[in-house]
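Derivation of every value follows stated rules applied to the coordinates shown; laboratory data play no part. Quick caveat: nothing in here was measured; it's all calculated off a predicted structure. Cβ atoms are built from the backbone, for glycine too; each structure is taken alone.
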Structure 1
Amino acid sequence: MEKITIFTPTYNRAYSLPKLYNSLLKQDSSLFEWLIIDDGSTDNTKDIINKWILEQKIVIRYCYQENAGKMVAHNKAVEFAENDLFMCVDSDDFLLPNAINILLTEWNKCRDNKDIAGIVAYRRIINEDGEFIEHQNIPIEIKISRLRDLIQKKYINESSLMYRTSILKEYPFPIMDGEKFISEQLIYNKIDDRYQMHVCHHDIQACMYQEDGYTRNIHKIIAQNPKGFILYYEDLYLRSNNKKLKIKYLIQIIACCLIAKRNVLKELQKFGKTFCFLPLIPLGYLYKYKKLNKYLPK
């Protein structure tokens, strides 16, 4: 029977980890390990986790690294993972009851299909009153799909993803000098080029958006990681057939180039005749000024 590595990257989230830990204790299957990569926390994260390790209620492996960002932590976790299946559960998320059992049951339906990279299931969002926010369900007749197709058709906004560990080893996140983040979708799109996902029509995990989380701080994250987002937006531009979206991506590329001090014209040459894009350069400056400037070092 295959097992799952539940990977959690964490940075100063001692206040939210107990909820995730308790959700793991409630699982009716023990066929998993919890692999925590601590990205340089300065709170009492280490003490809390060491206490749980001593309890020996579930298999926990803990690794501390100097603050280097989620992508470095993810690459390290994939390298360290000892199980065939790998799932990232963020430190502000928690698993719903029976999640491990559901995932392994679904995996048994598709594990022999080598064109399947993993499973996509539902990740529920909880509002401030502790209630689930309604989400659109993927049509039940869809059993297999590429992740990006589900996103483009707006069947999913937030998702729970489990991949074959061997496939993730083939697609490490690029690490950009001086930066700590790059969109996960960049790698998922590359995996989509070769594989599809088995669709699990069940809720697997849930979270409440945190004030210091990715969703509520997207412009700050872009401003602090412009080189990674250049790579991300360039990939989206090349994949898109929508003219309005392509223009949007070019404007974001220009803004990130300005922050990263890259030659804008040289970067735009990758996509055709530069003079065609000249009218977009002022819009790139405007996007940087309105959305990103306040997050840059003074």
Structure 2
Amino acid sequence: MKKSAADRSYYGFVYLATIFAVLVTLYPFLYVISISFSSVNAIDKQLVWLYPVEATVAGYKMVLQYDEIWTSYYNTIWYTVVGTILNIAATCLAAFPLSRARFFLRRKLNFFIAFTMYFSGGLIPAYMLITSLGLYNTRWVMVIPVLVSTFNVMICRSAFEGIPNEIFESASIDGANDFTMLYRIAIPVIKPTLAVLALYYAVFHWNNFFGALLYLGNHELQPLQIFLRRVLVMASPEIMQKMGGGMSTGSLAVSTIQVRYVSIVVSIVPIIMVYPFIQRYFVKGITLGAVKG
């Protein structure tokens, strides 16, 4: 079907707007990567604007030889893996009963869970509770207080509600209990939704900065985000001197800029590597169980 001049103009505008949006969002990312691979001399002369100049991996060697970044990496991976597994388990255990019409406390619990989306006890009571429970300066303080996200429970509940009730009735007649129906029927059916929720939880744990800042004073337990804060925001002289070795003051100042960009790249590589494998579940996962009109 031949398009009219108005249609061609409209599509042309949409394509141009899309290209512009891609360039605006992609350029900062390319610039960060280019700086991280460029030489200190090129950075000092401000020659880098799109692609690496005098390409080198000296910045990565400087950052990766620092032991604390590996400790922070291990902590972040531990918090992300353990936290995400426990998050998914707790979310399924909370959402499945709420999706069953025969659960007598369904309406009341739905209200109380939704209530926490809008009201909370506040920061100081939460801090006092966590310290009184003995979670301060422990690994579990990054996992237990954020075990369940109310929003994710609602998404998971809607996905469970989308499963025909006749399937559960048939399984019940065959002798299956609630845990069997959850593990054998419900979870396999909503795998796309769980994949999306797992990504949400994993990204949250990977980027969780505020919780670590409040509850982890021990450097041996702090995640990568706290290390990045010391590099990016505070420009910790201790870290820069250890990384820079015997550099002159001028070279160390320029190298500090490169170290910041290298640290950014190092911190986002795992998420970038994992995302393409889960991206295909996004549309199906979010719409699964949604209200059909």
Structure 3
Amino acid sequence: MDAACLENRLTGEEKSKFERDGFLIIEDAIPPERVSALTLVVDGLYETYLAENGLGSGERMNLTDFVGRDDEFLALLDWPVTFSKVWGILGWNIQLYHSHLIVTPPEPPDKRSYSGRLGWHQDSGRLNMELDATPRPRVSLKVGYFLTDTTRPDRGNFHIVPGSHLKNRLDLPDGGASDPPGTTPVLAPAGSAVFFDRRLWHAAGRNHSDVTRKVLFYGYSYRWLRPRDNMTVAHCMGRCDPVQRQLLGESTGGMGYTSPTDADVPLKGWIREHAGEEAVAP
């Protein structure tokens, strides 16, 4: 793993902000040349998606399990600018359990007058019904890499209610015509990484601009959580290092997910070697 991770570890200020607000924005996480390379791959996948599904241009794409489709995506798995912040929040017993690529073209002009409530939700499906606690445990987080400039609030922006990750329910105005108090569009430049707690109430905004929004979401969780994706990554394992293989689901066996040995979690050993014993506790 790239030792540059150590230069980008989670700071105390970042940790406090994430715990308080449920999200964190890191601008310039990906350099422009990498954004361009990723955009080329995404554009190719989008054209294939439209053709395979008999769709015309301008349709939205939600593509999960994308990380094994190209080495450009694989490189972000343990990206040195962001990954140490992931394990700074969740610890070392982690995996990639979900990847989600979203392309949001501009809406047709005749649909831009609609202003009903956005689709507010927390991530992880039935976890939010079957975990009995207030607030529910974090369990996972996502990192969204924005390939498109969304510094204007009309570009299909990611919308959040800061601090709502500590609430099991979101108070929604009656009638369905307006969004909850505190609704905030995330204004993220191209190349930004947006971290957010899976419990954060969030929604996709409407794209009333002339720009197609493109975002890559990487979901990290504890290794004992079953993946949300098929994790079509077996073909990648041979060219991955031990930490990457951990993140892609490798284990010595079933017990290795809940009671891991050092062989199951090479990330733990890497952190101990490079950052010291105190960085791996507990």
- Message: Given a value of 49, 38, 17 for Cα extents along the principal axes in Å, for residues 71-150 alone, calculated from one of 1, 2, 3, which structure does it belong to?
- Response: 3
- With distance in nm of label points 7 Å out along Cα→Cβ at positions 95 and 159 computed per structure, which member of 1, 2, 3 shows the largest figure? 3
- Message: I have -21500 for helix-only ellipticity at 222 nm (-39500 (n - 2.57) for each DSSP H run of 4 or more, over all residues; to 500), calculated from one of the structures 1, 2, 3. Which structure is it?
- Response: 2
- Highest-scoring label, criterion being percent of Cα pairs over 35 Å apart, among 1, 2, 3: 2
- Which of 1, 2, 3 yields -0.51 for log10 I(q)/I(0) by the Debye sum over Cα atoms at q = 0.15 Å⁻¹, for residues 111-166 alone, as computed? 1
